[in-house]
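Chemist: Once you scroll down, you'll see the structures, which are given as structure tokens.
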Structure 1
């Protein structure tokens with residue numbers, strides 16, 4: 001029912017006995033047979049729930065093991081570099097998953113138990129996901145920049161299309177190449193890509209082929225990338241997409257990191273847009289060495305009660321808010337466009353009607369109390385267009401940088417496969 005990657009190992013695989021076989025050594029950690037089989041069963045269960053095609057069992061086992069190895073490498077790197085995830089962060093992540101599924105946290109725990117999934121395993125898997133995401137945010141996204149000329153070129157392309165921006169619904173197969181690949185390896189990889197392309201053109205199931213052969217992170221999802229704008233895609237994808245029709249397979253696309261094959265599922269044009277802007281104000285309490293996160297939450301709860309009882313929001317913001325940019329204005333943030341605020345703040349704000357107060361909202365800045373003052377439809381002006389373009393280009397460049405970084409980590413890691421067969 002939940003269909004989240006955070007789903008942990010079934011209770012029947014929980015116990016790791018003393019004779020549990022070591023399949024792979026990853027640096028100073030190991031992947032055991034029970035761990036692997038638990039993850040394999042989870043992938044199969046999720047695929048059944050989402051009705052995704054799976055590759056033959058041998059290929060599926062290899063894909064699952066590859067993903068487990070890469071996760072271990074990233075988690076160990078995070079530990080070495082001092083990255084930590086607090087219990088409060090995991091609590092928030094659990095609450096978000098519960099809310100996304102229309103459940104309370106106790107109901108989520110009951111649903112996991114019904115699916116024979118130990119809550120401790122669920123939490124541990126979720127901790128790993130949060131750790132890897134924070135690692136990517138810290139070491140990848142913060143080191144990517146977008147120049148004005150890149151934004152200018154992006155907007156010029158849209159203008160040349162008559163102001164209509166094309167979006168592509170794509171699926172993807174990636175044949176990876178290691179750094180410094182020999183000429184012989186390059187030739188074999190190209191031959192493999194060409195042969196696979198021939199089978200796809202003849203009607204071989206794309207999702208099954210992606211799950212079996214692709215090294216992209218979306219492989220076990222059938223290679224599905226979803227809707228992407230040109231600025232979110234590698235530049236070498238765009239020439240192939242120009243004249244493709246829905247359902248067509250692209251030629252083999254050569255790139256520095258390997259070979260790519262695309263399927264265009266659909267395309268659509270998006271013209272000039274209006275956005276819903278929110279006029280909001282907030283009060284922020286920041287945890288520090290003296291004030292804990294729980295104490296900050298309690299202070300926000302008390303301020304909310306005072307406002308609900310009739311006290312003036314602006315006056316309390318001036319006296320209590322620790323956001324220097326807005327406190328002197330009574331917490332007023334002005335008109336806020338989508339994508340401007342951090343995700344937790346924006347989600348909470350979007351659920352409020354005019355005049356409503358939020359519950360305490362935790363973000364990386366602290367704990368907020370939010371009030372919506374007004375809503376309006378607003379034409380996306382040039383400044384917002386540039387901001388949207390910047391974010392799309394940033395996403396694409398971060399993804400490219402992440403793939404290169406991940407390959408380097410894998411090349412430098414010690415990985416020893418102890419078992420000849422994953423049986």
Structure 2
């Protein structure tokens with residue numbers, strides 16, 4: 001018995017030492033003078049960025065004299081070039097993969113530091129590799145949030161009606177029919193009054209990406225806006241057409257939703273919508289809006305964000321960067337700027353920031369935020385990163401407008417396919 005006890009004690013001590021060492025290794029270790037005084041300015045398009053400001057506070061625990069600030073720039077995409085060329089150059093700025101290859105942003109790209117430089121010691125391995133886009137073997141942007149497409153599900157309604165959250169196309173159709181029979185006017189809802197971030201594209205885009213991912217020739221045609229790429233939209237458009245014609249979506253009710261962010265969330269919080277089609281960007285605003293909704297405060301319910309099951313094998317996980325950070329290589333205090341990036345690009349800090357903002361973390365650890373948990377179980381075969389595949393923004397515009405017009409009955413599927421490459 002004594003030997004057994006000693007063995008357990010030894011095992012416990014060993015585990016404790018490993019735990020301490022692991023924790024110690026994961027802790028950020030400053031490489032610069034802790035008493036250094038300087039300013040670091042980050043610019044972007046968010047009205048406010050509390051999650052980033054929380055990171056400022058944590059960084060100041062190591063460097064108390066570094067003054068970090070975030071500033072919103074109006075008309076960000078158009079003003080960015082001028083701001084980078086101006087007198088007060090920012091240290092870090094929001095960037096997007098679609099900027100690469102667009103001549104309008106050539107001057108912006110020239111300011112970007114290569115963040116894959118090993119001397120910077122950034123932990124790029126903590127990020128899902130499908131989110132890191134390389135340009136001429138350089139990493140010019142690092143995702144701090146990612147986005148995907150799916151639907152917010154009112155779990156309480158499913159439990160109340162003794163129904164299971166659908167995981168296949170057939171089950172989705174069946175569940176929508178069951179809700180209709182039980183008196184729900186629109187089992188599925190979403191923003192529907194313009195093609196931008198509309199519910200139709202949220203259904204169609206994942207299916208179109210999946211179709212192009214397995215056919216490089218089709219992808220090239222699609223990126224070239226060649227009309228021959230039109231037929232590859234068929235499956236995606238058929239899914240939209242089927243859902244809209246099934247009666248699962250009441251367009252008249254959806255058209256009352258004034259925007260695809262706050263109004264979508266508040267409408268979902270009314271509590272009578274089983275499934276609200278949206279992007280992860282919309283879900284990011286739910287935590288803050290819980291207290292803004294009188295209906296939700298009076299009758300709170302459990303909800304999650306799940307893939308739309310577009311096939312009999314389930315749904316897709318479209319894994320795209322939402323916001324990326326680039327470092328201005330021409331800024332003042334570049335060494336401290338890179339030190340802040342080294343601090344920020346870690347499992348701990350990126351997950352913490354994503355949790356506050358309630359966006360999808362870009363790290364390999366997706367288990368920390370329960371609202372997105374269903375996406376963590378999607379297989380690699382059904383996970384696609386559009387930026388890595390090579391999907392460009394003009395291509396995305398084609399499926400966005402085509403699905404919108406088909407969903408609203410303005411075009412037939414065949415008509416939309418024939419017009420590929422012409423949608424503005």
Structure 3
């Protein structure tokens with residue numbers, strides 16, 4: 001009964017988050033974890049707080065603080081302007097360019113939400129003014145951001161790395177494998193979308209000169225000059241990558257060194273950066289992870305894996321995981337809820353099915369949970385809709401419906417691609 005109760009607590013927290021999106025379910029999850037632990041498992045307070053994902057919390061705090069500093073002093077915006085300024089090309093290529101831009105910005109550290117927040121106001125305005133399909137532009141921007149989301153130095157990648165370490169995957173290569181596989185599958189869906197929508201471009205009456213004028217109107221000439229503080233920030237970000245990739249320094253320590261440079265050299269306003277950090281997302285991920293830890297103690301994870309194992313088989317388990325996580329993620333947080341809920345299930349699921357690959361199943365969860373994030377119910381899709389310039393409510397409502405259908409269809413596409421790439425060859 002306690003196992004069922006703990007599983008119900010997680011389901012209730014997710015449902016409340018869907019119905020009342022302004023309520024941070026991380027807070028609810030912490031409360032539910034304490035209720036289950038204290039009243040039903042008779043645990044002491046120290047035993048409950050010991051389940052808090054302190055390593056994951058610290059990784060998220062350090063990496064988001066670093067990039068909040070980089071955003072506060074304008075470094076990230078100037079990088080974006082320079083990159084966009086380089087692409088005064090044919091309008092037909094702009095969606096592909098914006099896919100590449102959000103992929104790059106997401107992967108180098110700011111993450112998918114920050115990348116979309118930086119790029120969408122430019123991309124959606126260009127799509128609107130150049131008579132491109134806003135629907136396609138939103139797909140390319142969101143998919144590009146998600147393709148880079150699992151970079152080991154991006155927030156989602158940090159969450160994924162922390163979770164897979166907890167289930168016994170210690171290899172430093174696995175986070176990069178998950179990143180590469182996720183980027184590949186997301187990129188395939190973007191390419192399919194681009195060529196599927198290509199007939200829209202036959203309607204263009206404007207050429208390269210118009211595109212160049214529009215880009216200049218939005219970002220200037222693209223010839224940005226970095227200030228001394230922004231140059232220091234660039235050096236700090238390069239140092240972060242070098243320490244992690246070449247010297248295998250832990251992420252927390254690498255981010256600390258990079259952040260210390262910015263703070264001691266007064267390269268950004270730390271108070272503003274602290275206020276602008278995504279504390280709600282950090283609390284969401286940490287709170288749900290605490291509840292998942294309590295589920296494990298209460299037997300809820302065992303119950304969940306039994307249910308999944310009963311409807312699955314080793315020959316298509318990755319497709320099944322992608323489908324389940326995709327459907328749930330369409331209505332809840334991919335990184336904050338779905339990843340912490342499903343990655344801990346993998347080892348026991350393998351044991352109950354009598355087979356399966358830890359790494360491929362982690363990729364399936366990663367892909368399934370993020371393929372649907374173009375949905376307007378997700379942060380990424382919502383940002384794209386809000387970035388539409390002075391469009392009528394009818395235009396925005398149409399875009400909402402289109403993105404909703406696309407997001408839900410991606411649960412099926414993610415399932416098919418996961419089967420073809422992760423299940424079928426093995």
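No value in this document is a laboratory result; all are computed from the given coordinates. The model shown is predicted, which means the values in this text are computed figures rather than measured ones. Cβ atoms are built from the backbone, for glycine too; each structure is taken alone.
Chemist: 10, 34, 33, 20, 2, 0 is what came out when P(r) over Cα pairs in 10 Å bins from 0, in percent, for residues 133-276 alone was calculated for one structure; which of 1, 2, 3 is it?
Modeler: Working: 1: 10, 34, 33, 20, 2, 0; 2: 10, 33, 31, 18, 7, 1; 3: 9, 24, 29, 25, 11, 1.
That value comes from structure 1.
Chemist: Here's another thing I want to ask about it. Which one of 1, 2, 3 has mean count of other Cβ atoms within 10 Å over residues 77-84, as calculated from the coordinates, equal to 15.9? Mind dumping the intermediate values first?
Modeler: Working: 1: 12.6; 2: 15.9; 3: 19.2.
Attributed to the structure labelled 2.
Chemist: Assuming -0.64, -1.08, -1.09, -1.19 is log10 I(q)/I(0) by the Debye sum over Cα atoms at q = 0.09, 0.16, 0.17, 0.20 Å⁻¹, for residues 189-348 alone as calculated from a single structure, say which of 1, 2, 3 it is. Present the calculation step by step, with values, prior to reporting the outcome.
Modeler: Details: 1: -0.58, -0.90, -0.98, -1.30; 2: -0.44, -1.01, -1.07, -1.24; 3: -0.64, -1.08, -1.09, -1.19.
Only structure 3 yields this read-out.
Chemist: Can you tell which of 1, 2, 3 yields -12000 when helix-only ellipticity at 222 nm (-39500 (n - 2.57) for each DSSP H run of 4 or more, over all residues; to 500) is derived from it? Mind showing how you got there, number by number?
Modeler: Numbers: 1: -15000; 2: -12000; 3: -22500.
Checking each candidate, the match is 2.
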